[in-house]
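Where a number appears in this text, it was derived from the coordinates with a stated rule and is not lab data. All values derive from a computational prediction rather than experimental measurement. Cβ atoms are built from the backbone, for glycine too; each structure is taken alone.
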Structure I
């Protein structure tokens, strides 16, 4: 499905752009990655995956990467999961950019349940990858419930959930 709807050429006018973040709370070589994925939405409601900037690094490293992605894509909001770290996620981001527009989200349901509506949008051909994102796409295609946390995919799910319509279908993801 990803290849079938991959976008090449000129992007349409994007009315919203968000950066989804699934943060790691530690920064060692064996720590999880921080998933950082940028998604835009056009006037028709189609979604475009614009970048995967996920990193393994310290909280300061990933906060700088998020701020950079916001600037690069002129994103209007950061959507950050706060299950691990709570308010520290926002505080960390604000250390590198005090004006960063931030919305926290909390996972109250399992990853599979959260990803199902997003998978349905892919099936309908409403999500387009602008270029190739090998690590992200591998996680999307290979992850099974019970596997290790797919950080890149989680960030993607948060970003798409924020942009998807109708909002009622995604109400279970709201705070």
Structure II
């Protein structure tokens, strides 16, 4: 479906020069002299990079419909990650390159959000907060109670995060997947 710059809305997805962008912000400008134009900030869906573009008023673009599907992570076989659609029970294999950094937060039977543009898988987002067990960390000794001191801990998915000194092997932690921050012990 073709849209014009007059139809722009924040969050809308457009196809420009063969790449998919979401509109972060836009501004219609009517100078006293010359034709009107639209200044935009667009976020590249695949890389996340924000770029500035200026278009003449009335320029046409292809609109892209974004759809998010919740799927359950089943297992990995080394090269592919396998997910199941909770509604149709259909299984889907996604290569490790597409999953990317989200793999460090995926635990079997957890849900993940898959973002599609048309039929093409664009990205995969794990849940915002996950609960993972500590598999390896140094012991905290009595007296190591300095306010705010941390130590590294390896979680069951293999990711290493900074945790408070009182955390021990076997503790289950809630972690924010956006920045890998320890939230609380569960």
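Among candidates I, II, the computation of helix-only ellipticity at 222 nm (-39500 (n - 2.57) for each DSSP H run of 4 or more, over all residues; to 500) that gave -10500 used structure I. Tell me which structure, out of I, II, gives 13.1, 37 once Rg and Dmax of the Cα atoms in Å, for residues 75-122 alone is calculated. Among I, II, the structure yielding 13.1, 37 for Rg and Dmax of the Cα atoms in Å, for residues 75-122 alone is I.
Comparing structures I, II by mean count of other Cβ atoms within 10 Å over residues 3-10, which one has the largest value? Largest one: structure II. With respect to relative contact order in percent (Cα under 8 Å, 6 or more apart), the largest value across structures I, II is given by I. Look at percent of Cα pairs over 28 Å apart for each of I, II: the largest one is in II. Looking across I, II, the calculation of FRET efficiency 1/(1 + (r/R0)^6) of positions 43 and 59 (r between Cβ atoms, R0 = 35 Å, to 0.05) that yields 1.00 traces back to II. Assign the value 1.5, calculated as distance in nm of label points 7 Å out along Cα→Cβ at positions 35 and 163, to the correct structure from I, II. Only one of I, II returns 1.5 for distance in nm of label points 7 Å out along Cα→Cβ at positions 35 and 163, namely I.
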